[in-house]
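Values quoted throughout were computed directly from the atomic coordinates according to the rules given, and no laboratory measurement underlies them. Keep in mind it's a predicted model, so treat the numbers as computed, not measured. Cβ atoms are built from the backbone, for glycine too; each structure is taken alone.
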Structure P
Amino acid sequence: METLIINIPEKKSALVKQLLKELGVTIDSASKTKKSKTPNTLTKQTIEDARNGKGLSDPITDVASFVKSI
């Protein structure tokens with residue numbers, strides 16, 4: 001199975017959906033605001049660094065320490 005994401009003008013969406021249904025294609029309508037929840041490589045590395053305390057001279061262990069640091 002292959003997944004394709006295509007943008008269809010609203011005026012043509014009903015026609016395209018009908019055509020795809022006739023072809024036996026499964027349709028998953030997604031809004032433009034729907035975003036991937038999978039972090040990208042930089043985010044993954046940043047999370048890993050934070051978990052390992054990398055980049056912090058004094059790791060923040062509680063809210064009071066954080067507030068004091070800013």
Structure Q
Amino acid sequence: MSSTERPVASPCVHICALDDDDICTGCQRSAAEITRWGRMDNSERRQVLMRCHERAVAAGLILSVNGAAC
């Protein structure tokens with residue numbers, strides 16, 4: 001991360017509860033991703049955010065029309 005690049009913000013929405021698969025019902029991060037977040041670089045954080053989005057779509061929390069979230 002360059003000295004001018006700001007850290008990617010946490011997706012935490014302060015609804016912290018893990019489901020049976022150890023995925024947070026609020027932000028859709030896994031327990032391991034939550035634990036490691038502070039030590040991740042921005043590239044890793046963006047990858048986690050993409051997985052969170054995919055999990056939210058798969059869980060029906062975000063509507064998807066023709067592959068595009070809406």
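Descriptive notes on the structure:
- Label whose coordinates, when helix-only ellipticity at 222 nm (-39500 (n - 2.57) for each DSSP H run of 4 or more, over all residues; to 500) is calculated, return -13000 (choices P, Q): P
- Among candidates P, Q, the computation of distance in nm of label points 7 Å out along Cα→Cβ at positions 24 and 48 that gave 4.3 used structure P.
- Which of P, Q yields 14, 27, 18, 14, 15, 12, 1 [P(r) over Cα pairs in 10 Å bins from 0, in percent, calculated]: P
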